[in-house]
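Chemist: Next up: some structures, all given as structure tokens.
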Structure 1
Amino acid sequence: MDWIEEARRQLDGALPAGSRVIWFGSHARGHARPDSDLDLLVVEPEVADRHAEMARLAALLGRARIPADVVVMSAAAFERQAGVVNTLAWRVQREGRAL
């Protein structure tokens, strides 16, 4: 099983209802090298403690030996930033793929 499918399996049920996971970066662009990790943006309806949630999800994927960088943001923050050129949300909206 590849990392993307395994990440989907690991995150299934670990996220609040209504969350979205988007993979972006070299894997989404088709330029991944053997040593490339997964870049994941998790958009949750609401995020009380963004850093704690990123740590929780990174640990979950780490236990499954999935090399991933995980960024978490609220749906409101994603919508605010998606139209601002060169923000992470803008870039993910352009090149990202739903997990």
Structure 2
Amino acid sequence: IKEMMFTFDDIVKLDKTAIVEILKAADKQDLMIALKGANEELKQKFLDNMSQRAAEAFLEELQYLGPVKVKDVEAAQRKIIEIVQKLAEEGKVSIGADEEVIE
């Protein structure tokens, strides 16, 4: 049930490893469109997990993307959520916020 309630904004709660897995699995264009409608904290979470060069290129492309329809942003965000859920099913990421972790 918790996985079904996972939203695009919940990605900000994921750890660095999860963000890196999403970056590897997601289509760059989908991610760019999805982040076009995201808050700054979430954008920064992805940028922080890219190399400086990749982050600069991503930001430049995001700037040149121009206006995007809300329905396109929502569709891209759904694709990213589906990737997160697939990664969770494969055990590559954990989306349960209240799971205890011992490091």
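Rule-based calculations on the coordinates, nothing more; no lab input. This is a predicted model, so every value here is computed, not measured. Cβ atoms are built from the backbone, for glycine too; each structure is taken alone.
Chemist: Given a computed value of 2.0 for distance in nm of label points 7 Å out along Cα→Cβ at positions 13 and 45, which structure among 1, 2 does it belong to?
Modeler: That value comes from structure 1.
Chemist: Out of 1, 2, which has the highest value for distance in nm of label points 7 Å out along Cα→Cβ at positions 21 and 61? Mind showing how you got there, number by number?
Modeler: On the way: 1: 0.8; 2: 2.3.
Greatest value across 1, 2: structure 2.
Chemist: From 1, 2, which structure was helix-only ellipticity at 222 nm (-39500 (n - 2.57) for each DSSP H run of 4 or more, over all residues; to 500) = -12000 calculated on? Working shown, then result.
Modeler: Details: 1: -12000; 2: -18500.
The read-out comes from structure 1.
Chemist: May I pose another question? I have 0.95 for FRET efficiency 1/(1 + (r/R0)^6) of positions 5 and 29 (r between Cβ atoms, R0 = 30 Å, to 0.05), calculated from one of the structures 1, 2. Which structure is it? Mind showing how you got there, number by number?
Modeler: Working: 1: 0.95; 2: 0.65.
Considering all the candidates, the number was obtained from 1.
Chemist: Still on this model: For which of the structures 1, 2 does the calculation of FRET efficiency 1/(1 + (r/R0)^6) of positions 37 and 85 (r between Cβ atoms, R0 = 30 Å, to 0.05) return 0.75? Kindly include the intermediate steps, with their values, before the conclusion.
Modeler: On the way: 1: 0.75; 2: 0.95.
Clearly, the read-out refers to 1.
Chemist: Who wins on relative contact order in percent (Cα under 8 Å, 6 or more apart) among 1, 2, i.e. which is largest? Could you put the intermediate results ahead of the total?
Modeler: Numbers: 1: 33; 2: 45.
Between 1, 2, the highest calculated value is found for 2.
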